[in-house]
Every structure is written in C-alpha cells, then in structure tokens.
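Quick heads-up: structures coming right below.
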Structure I
Amino acid sequence: MNVHEYQAAEILARYGVPVNPGRVAESPEEASAVAAEYGGTVVVKAQVHTGGRGKAGGIKLAHSPEEARQAAAAILGMDISGHTVNKVLVAKGVAIAQEFYLGVVLDRPNRQVLVMASAEGGVDIEEVARERPDKIVQRRADPVLGFHPYLARELGFALGLPATQVNGFAAIAQQLYEAYMGEDATLVEVNPLILTEDGEWRAIDSKMSFDDNALFRHDESEQMRDFAEENLTELDARNSGISFVKLDGDIGCIVNGAGLAMATMDAVKQHGGEPANFLDVGGGASASQVAKAFSLVTADPNVKAILINIFGGITRGDVVADGIREALAEVEVSAPIVVRLSGTNADEGKDILAKAGLTAVDTMDEAAASVVAAAHSRAD
C-alpha cells in the first residue's frame, strides 16, 4: 500500500523527522488561501502515487497567493503517468544549500534492512544507481540489534558531511529506520533531504510504502489508503481473495498458485508474448473464484487472448473446468482461450471443457506457444 507525500510526512513527523510544513488543497482557491496564510514563496505539489511529478509539471513554485492559485489550477486534473491529480500540497518555500537522498528498504538477498544515502539528492535515485553507483553509500542494520548510531554516523561521513552536520544527519537516518520498522514499511525515503542555508536539516519530499499483509496491525495507516489512486480491478480482486496485478501486455493469464503464475508469465514471454496480468486464484480455488478471475481478466480491453494454466494439486481439474464454464455463461468473451489442465481430475475437467467448446492441452510450453500465436493473429 502506498500513501501520498503529505501522509508520509505526517507519519515521519511522529518519529521526529523534521519535515517541511504544508497543507493539502483540493481547489485553486484553497491553495491560494494556504499560500496567503504562510506568506512568501510556497511550492505547489501534485499528490499522486507515482514519481516523475516534477518532469511532468506537477511541481511549481509560487511567490504570491495568486500565483499559487494559478499553479494549483494548472496541476489539478493533470494526468501524471496514468494518475489524475485530485489534490495538491502547498508547502513553505525553503532556502536550499544542499540536497541529499536518504532511504530505507529491504535487502532481500542479504536478508537485512538497508539504509542508503547519496549526496545526489533531488534527482531520480535509480538513475544515480545506474550511472553513478559510487555516489550511493550503504549500511545494513543488524537483524537483532537494529541500526546502530555509529552506522548512521558512518553514512554521514561517507557522504562527505562536515563533522558539525553528521549528528543531525545520523539522527534522521535512525528515525527513518525506526519508522520503517515501526510501520511495517517496505520503503521509506526522503528525496531530497536538505540542508538549509541556516544549516538546518529538513525532509522536503517523503515517500512510504507498506506491507499489505501487516496492515491489520496498523489501522491508522490503512485509513490513509486512497482508493482513487489504486487500480479498480486490483481492488475488486483483493476483495474476492484473488491475487491480481495489472500489467501492460495483451495476454490474460488465469493460474492457480503464485509460483506457477510466475512461470506462466515467463513462458509467455519466452514465446514472444507479453502478459496482461499476474493472477493467482489460489491453491484451493472454488468454481465461483475461477469465474470471478475470468471476469477480472476480460475486463481489460487490451487482452487479445487468454491463457488458463491449471495444475490440479489441491484444486481439482473438474472444479476449475466448472468455473470456466460458469464464466463463459456469464461473460461474453471474444478473445480466444487456451487452456492447459493437468493433475487431479484433469480428464474429468477436459470432458467438461469439451462440452463448453474448449480443448485443453497437456503442457505449459504448448499452451504458451498457442496463446501467443492467437494473440499475434488478432493483432494482425
């Protein structure tokens, strides 16, 4: 789960991080009123769950309430990477002396929490990592003892900070780590973390993502969820107990089991296709869940062919076949369907599918090749 910048700043402030004051506005008039209250220069920032706001024109400086109104009017309603801007953050302008990046994330290969920083703040950190990896310094927290103060200070010195500024930086690094652990986050970052011309540290832009599986421990965080920023089909799938992620391809995938779903997408790509989604109906999916999965996939207008890949372990092949038959009776499907059915009660399932006008193949490779060919023929 993601939250907006202003919400991430609210959470980090609770952990002691010195964030930049700001207020949310949902109209140009509200933005103007906030700017008048603050006085002086303000920054008007689009609040959407995506990056690249500055490059898209979603961040503007305003030197008066009228300019803030004009900036908000230009930003509200803007489309940024498929996200419509419904609110803006109006924050006080600050005199920046230097910008840094500071983030906390899980280092999966090493099974440790990684705290990383860079003196190249204010720019795309992925670009820095790709083109100038030596500009990123890292320290890993001890799995038992946490992120020691000396590790935080080492980060500061590695950035080339003067001794007088290291302790302030180190305190914020530890606060970000505490927020990461305390909120069951998957990512916490500040970009940029700035030194003002007065020598004060300030978090200018905050970002947080949370582990969905831990939200039951964080009612306050879950209440920050902005459903308008989330994919409606993914929300529908979650409410039905189905794991679904929308992708950019044209081959819809319905699979039982997360591992098999990943392997299915690999097989589709190996044969020159692009999956339109990740979908796992679960190991013990019922016929109604399979039917629901079918409706989720067919809701995507980009889908040109559908691959159903079922291995009957816990799930029986005849139950899945019933689900497919149900879906075909309820949903009008124009895209060709390729079914791979193997395992428990596979023969019974194939008989059910045959009566519904579908033929099931035996191997995943054959199914992937067939569905890619079907999608390509429709594209032509």
Structure II
Amino acid sequence: MKIITIIGARPQIIKSSALSRAIRDCFSDKIEEIIVHTGQHYDNNMSEVFFEQLSIPKPKYNLGVGSASHGAQTAKMIEKIEEILVQEKPNALVIYGDTNSTLAAAIAASKIHVPIVHIEAGLRSFNKSMPEEINRIMTDHVSTLLFSPTISGVNNLKNEGFDLRLSDNPTIDRPNVYHCGDIMYDNTIHFSSLIAGNSTENTSEYYNKYGKGFILCTIHRNANTDDAKRMNDIFSAILKISQSERVILPLHPRTKKMLSSQLDKDIYESIMVSKSIEIIDPVSFLDMIYLESASKLILTDSGGVQKEAYFLEKPCVILRPETEWVEIVENGSAKLVDANYDKIIQEVNSFLSNPPKNYPKIFGDAKASQFICEQMIKYL
C-alpha cells in the first residue's frame, strides 16, 4: 500500500520518525511511504536537521509554504496537497496532531475521498479559542482511522458521537477508533541511548556549564507570545525564579522576536543582562531530550515538552490554563498555572522542594507505531 505522510511543524517531523522507522524495520515489503513537507516551519534547527539526526526519509515534496496568516497558510497548503494526492493516488493520508498542515491535509484528502489516518486523535483542551483545538476537532471528524495516545482521548471521541466498536470496513462515516499509546514514547525509548553520543557541541557546552542544576523553559504559543500582559507576567516570574535557579530558554524565533515588543522595558533589559538566564536558539530533538534529561524542572506551554517531561520523569509546570494531557496533571507530576505570576513561582518552588516520584506507564508500551502500521495494512 502507498501512504502519504504530511509533516510541517517540528513536533510532526519528530513523530513521523517513529512511523517511518517501523515501516523501514518491519513493513518495508508492505508499505511505501511518501513524505510531504509543507514548509510550515522553515528554521533549519526546527526542520532540516531533524531529518538527519532522526534518520527520517527525505521528503519527496517540499511545498515551501512558510509563515502566513492562518487562512492564507492553510489555503496554500490545501491547493498544493490536493495536487499531490491526485498525482500520487495513495491508499491513505497520514497526519499528526493539530497544526495548520494537519487541517489543510485533512480538508484536501476528505474532499477527494482519500482515507485519513489521524495520529494523536481525540485530544481536547475544550478551549476553542486555540487554533489547534479547531484543527484537531475538524480533522477527527473526517478521518477513517483514529489513533489516540490516551484513554481520555478515546473517551472524548466517544462523547462526540464516535462508535468505539471496530468495523471490518471503516470509512469516513464509520471510522475505527483505537487506543494505541503514544508514538513519542516510542521515540523517547528508542533515542534515549543515543542522546549523549549525538548531542551537538553547543548543547554539550550547556550541559557542562550547568550540570543537572537548571530549569528548562520553553514558550511559543500565540496565546502567550501575542499578549503583552501574559508575557510580562511569565517573564517576571522567570526573573524571580532566576534569583535562586539557573534557567535555560531555547526560544522559537518568533518568541525571541516578540520579547522586545511585548515586554516592559525594565523586564526586557533585566532578562537580557541576567547571568542566570540563558536564551539559546531552538535545538534539535535529540538535544532537547538531552537538556530535559539534565534539568530538574521544566516550565513550558508546549504539549510535546509536557509529555517529554513525563517520559523523563521531570516535574512540569504548564504555562496554560488547560492541557490535552490531563493524565499527567491528574498524576500530580505536572501543574497548570496559566500565566499567573504567583502560581508559577508557587508551583516551581513546590516541585523543587518536593518533586514527584510516581510516573506510571500511561502512554503505552513503546510499540504504538507498529500497531498503527498493522491496522493500516489490515483495513486500508
């Protein structure tokens, strides 16, 4: 069978490596995979280097869409993806998560009746002001095979009217829903032994400089970066925390650009001159795992980083009012603080003084990608 995999953002590139690896190692005689890179992320450290480090097959197509408004970006991708689908005539389209690349591919494929396989289906924040929430809901409702990493994701689909009984002939009108575990857990297990040997010189330098005594922080969501009050509250808290802790901040290019325009002058200048806050460029997946492993706490608004913190048994303080990964909050290994200055400091200090010790295996058996391949072969 021929599948087309759509990727465009950093997390999708990383996730796709698990499926590509399973195809290469176990299903190369049964599945032909064609990768299409939309170009939604175009920074080298956030895109190209991942293909090299994670041994992902080079994309056959790169749409070069780049950054634009939601409507313009999605429209460009729909047009170009449809052309590829018509030309390649795949048995199925594989998409990940909740980006504009995901939505565009779902719209293009569903209109011309190409079955859609949605990996990370069923996740919900229950906050439709998030573009990602719109993307994931609409994608789920035009998919034929839906693979959820968690039980809560399956229950969300059930509550939206999906029939959880497996069909012998799944379709867009009667899709199959699976609880398969998390392919990012597959990746963490696979790559953990490679981290030290593959880290770049820069990341090794950070590790040697800070040892294991720092807080790792990432901020990139529009809800935070585009709101001056939220940015000021978050970075005021980071400044306070940095009085007693070292903080490493790998910043998305867009976030770095927003600092000077969104932060109050005194906060911005304090961040820039701080000797205990290190702002660095985005790092590759292996280097990020390396930094996460060396940290003692992670402060983030990233869904992927939340899970990586859990996989690596690090406490996580989440800079959002809600999370799709409710299990890690229920487990007590993560705390939701939104952009609340007092809550950020309170929960960081609480975790540092009393870190969680219980990390049950709630994200599967590290064989989700193999299971997904088996179901595609069986039903598509």
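Just so you know, all these numbers are worked out from the coordinates, no wet-lab data involved. These figures come from a predicted structure and were not determined experimentally. Cβ atoms are built from the backbone, for glycine too; each structure is taken alone.
Among candidates I, II, the computation of FRET efficiency 1/(1 + (r/R0)^6) of positions 84 and 292 (r between Cβ atoms, R0 = 35 Å, to 0.05) that gave 0.50 used structure II. Once relative contact order in percent (Cα under 8 Å, 6 or more apart) is calculated for all of I, II, which comes out largest? Comparing I, II by relative contact order in percent (Cα under 8 Å, 6 or more apart), the maximum is at II. In terms of FRET efficiency 1/(1 + (r/R0)^6) of positions 68 and 140 (r between Cβ atoms, R0 = 25 Å, to 0.05), the structure with the greatest value among I, II is II. When mean count of other Cβ atoms within 10 Å over residues 148-155 is calculated for each of structures I, II, structure II comes out greatest. Which one of I, II has distance in nm of label points 7 Å out along Cα→Cβ at positions 60 and 268, as calculated from the coordinates, equal to 4.0? This value belongs to structure I. When you work out mean count of other Cβ atoms within 10 Å over residues 260-267 for each of the structures I, II, which one comes out largest? Going through I, II one by one, mean count of other Cβ atoms within 10 Å over residues 260-267 peaks for structure I.
If mean count of other Cβ atoms within 10 Å over residues 180-187 comes out at 25.2 when worked out from the coordinates, which of I, II was used? The correct label is II.
Taking mean count of other Cβ atoms within 10 Å over residues 116-123 as the criterion, the top-ranked structure out of I, II is II, with the highest value. Consider the structures I, II: one of them gives 25.1, 78 for Rg and Dmax of the Cα atoms in Å as calculated from the coordinates. Say which. Computed on structure I.
Here helix-only ellipticity at 222 nm (-39500 (n - 2.57) for each DSSP H run of 4 or more, over all residues; to 500) has been calculated and equals -11500, so which of I, II was it run on? Of the options listed, only I reproduces it.
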